[in-house]
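Trainee: Pasting the structures in now, so scroll down.
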Structure I
Amino acid sequence: MSSEPVLRPADWANTSPVFDFFQQVFAIVEGEVRKLRHDNLEMLSRVIQPAVWLVVFGKVFSRLREIPTGGIPYIDFMAPGILAQSVLFVAVFFGVTLIWERDLGILQKFLATPAYRLALVLGKALSAGARAIPQASVVYLIAVIMGVHLRYNPLYILGALVFIALGAAVFSTLSLIIACLVKTRQRFMGVNQLLIMPLFFGSNAIYPLQMMPGWLHRVSTLNPLTYMVDALRTVMIQSGHSAYGLGFDLFMQILLLGILLGVATKLYPKVIY
């Protein structure tokens with residue numbers, strides 16, 4: 001059975017524009033999630049790197065006393081950062097699927113329908129969030145095995161899932177923008193390789209903000225990963241706290257997602273030219 005989302009204009013004839021929009025978004029999300037269901041090896045391969053970071057680097061860095069973690073064990077401090085890293089590494093390469101769909105002619109079919117361009121982009125973004133949640137569950141399990149002091153209150157876990165999905169949506173939309181601009185897989189992979197390390201090391205994922213030099217601290221405030229890690233550290237870890245406040249973390253992620261969605265929607269049709 002094909003995993004290509006089904007967008008039938010005839011199905012929308014007697015429905016409201018709002019219903020049409022969300023139906024189209026759901027069709028994209030459902031198609032992407034269906035692809036994941038048929039590729040379990042992909043999920044396994046994507047948890048290896050965060051597992052190595054937690055098991056190897058987490059244990060090694062825990063022996064360092066110079067890193068001010070605010071009184072919590074370093075492995076606890078690091079776990080939300082590694083979870084955010086795993087989401088980043090998955091989402092930032094999501095745009096390559098746009099290039100594949102163009103090469104296979106699928107994207108041209110989408111653009112030939114009366115589907116809202118924003119619905120196509122938002123569907124991709126939300127599907128990246130759906131893809132990130134099972135992976136995050138595996139990282140959570142590894143953290144439990146390693147004795148990380150997690151919060152088990154369902155509300156905190158739900159909050160973590162919200163920030164994980166939002167973070168994945170932000171970085172996948174950024175990835176779509178890059179795919180629209182570079183248009184080839186080779187250039188796309190090269191640009192993303194250049195972005196990953198600055199995004200990761202220019203955030204608070206593995207060391208606190210106060211350790212950064214002034215210029216890097218200022219740059220980190222423009223980094224979406226910083227707000228994702230800050231929120232996760234609060235909702236995941238016992239005694240964890242937010243440097244900016246959960247409300248501000250949520251606001252910044254939604255604001256960045258809105259800006260990126262607007263840019264991606266404008267650029268989306270240009271990937272076929």
Structure II
Amino acid sequence: MNTSQSVQPMQSLDEWDDFVAVRYRQDKTEDQFRDYSTDANPGVTEFYRQNHAQQTVEFVLAARTEFLKLNRGKKSIWEAAEYLNTLVDDSDPDTDLSQIEHLLQTSEAIRKDGHPRWFVLSGFIHDLGKVLCLYGQPQWAVVGDTFPVGCAYSDQIVFPEFFEANPDSKVPEYQSLYGIYEPRCGLDNVYLSWGHDEYVFNVTKNYLPEPAQYILRYHSFYAAHKHGAYRHLMNEHDEQMFEWVKKFNPYDLYSKGADRPNFKEVKPYYEDLVAEFFPAQLDW
């Protein structure tokens with residue numbers, strides 16, 4: 001793997017969130033939109049160098065086998081959120097918000113606009129899969145834009161040049177348009193790079209309506225819902241459900257600068273909301 005000895009990946013997962021928010025800022029011009037210079041944010045650049053080099057078909061299948069057994073004990077949604085709070089990094093100079101407060105910024109923005117309760121709940125839980133970091137997974141296997149493995153890489157994925165270091169780039173079957181998949185096979189039959197989206201989707205999927213499932217599973221699949229890539233793998237139902245993903249994404253991207261939520265004031269609402277959809281304990 002081509003890794004610089006002097007550059008380290010992100011000090012905090014918030015660096016990725018900030019980077020994504022800037023990349024997809026609504027007022028960016030077309031010329032600015034794909035300006036991903038490698039020296040703009042060295043930590044994020046190094047993160048993507050590692051991510052693109054190591055997210056192989058073999059790795060993704062192994063991670064799914066390891067983590068989708070959901071055998072790491074039972075936790076409530078609240079216990080998972082409190083567990084995630086231990087990820088707050090004192091070295092991050094830009095925020096002292098807890099992970100719960102970050103989630104509340106998203107969900108409160110959704111609630112303010114009068115969306116359905118399941119949509120608000122999606123905002124509150126969408127990043128809970130980041131507990132993978134606390135299970136020993138490296139950053140590059142937890143966050144970052146997701147993308148299909150086992151088929152040709154889209155040039156709409158951030159830093160596509162880093163895929164040259166991925167062993168799958170040398171496998172002809174994996175580099176054809178459809179790769180190991182069939183045309184319009186549907187995303188449920190496609191393996192995306194491993195991360196927090198797939199994990200939280202599997203933890204919660206039995207309790208949420210389908211649009212919420214799509215939001216959780218594909219909110220980091222920017223090449224598809226921002227750039228329209230990989231439509232040759234999507235079926236008509238995917239296209240319909242992605243309208244919800246697109247509706248959700250601005251709240252995820254642009255709520256971080258919102259007012260700091262008063263957790264004590266809003267907690268009763270969220271306690272009631274979580275209890276409406278989820279049992280007391282879930283398998284993680």
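Nothing in this text is a laboratory measurement; each read-out follows from the coordinates by a stated rule. From a predicted model like this one, the values you see are computed outputs, not experimental measurements. Cβ atoms are built from the backbone, for glycine too; each structure is taken alone.
Trainee: Here helix-only ellipticity at 222 nm (-39500 (n - 2.57) for each DSSP H run of 4 or more, over all residues; to 500) was calculated and came to -13000; which of the structures I, II was it taken from?
Mentor: Working: I: -23000; II: -13000.
Structure II accounts for this read-out.
Trainee: From I, II, which structure was semi-axes √(5λ) of the Cα gyration tensor in Å = 28, 22, 19 calculated on?
Mentor: II
Trainee: If distance in nm of label points 7 Å out along Cα→Cβ at positions 172 and 196 is computed to be 4.1, which of I, II is the source? Don't jump to the answer; show the numbers that get you there.
Mentor: Values: I: 1.8; II: 4.1.
Of the options listed, only II reproduces it.
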